[in-house]
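None of the figures in this text is laboratory data; all of them are computed from the coordinates on show. Nothing here was measured: the structure is a model prediction, and the numbers come from that model.
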Structure I
């Protein structure tokens, strides 16, 4: 399954912000931000949190919605550890590991 598409550039455009302005707001170099949100990139959860906070939105709102009844995707933080959930199998495995 391919990674969900980030909407950071689209949200910047909607708000009349440049990527440079967003980078300044979250305290990173514009080049670093551009690399983090380019197609195929895998930004850290911390970067996603900073971006979402700057936009005053939820992290999930940074992604193009492609959710169907059989598809889930996201991150779950449990006791400070972040887990990537790409499908129901990942979710089930995490649940079973946490039950132990």
Structure II
């Protein structure tokens, strides 16, 4: 899917079940940037419980993202260890 364009609705959560592990970085990076630009301060990334491959990819991306203030495992009522909540930095005049 290297040349494909992903069209993802910008909502308060992104379900990554339809993405292969190799496609997750581009999907997550684009989603975080767009969600921040639209004013979201908290988003939920649903990676599933499984073996933890997607969770590991997502958390590595969040740790390196210039758009993310912090992140943590979602509480039980929002997906528990099958989802990660991320708090986005506010958009300011100095933001990229």
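Consider the structures I, II: one of them gives 28, 15, 11 for semi-axes √(5λ) of the Cα gyration tensor in Å as calculated from the coordinates. Say which. Traced to structure I.
When relative contact order in percent (Cα under 8 Å, 6 or more apart) is computed across structures I, II, the figure 23 traces back to I. Quick check on the output: -8500 is helix-only ellipticity at 222 nm (-39500 (n - 2.57) for each DSSP H run of 4 or more, over all residues; to 500), derived from one of I, II. Which one produced it? Working through the options, I get structure II.
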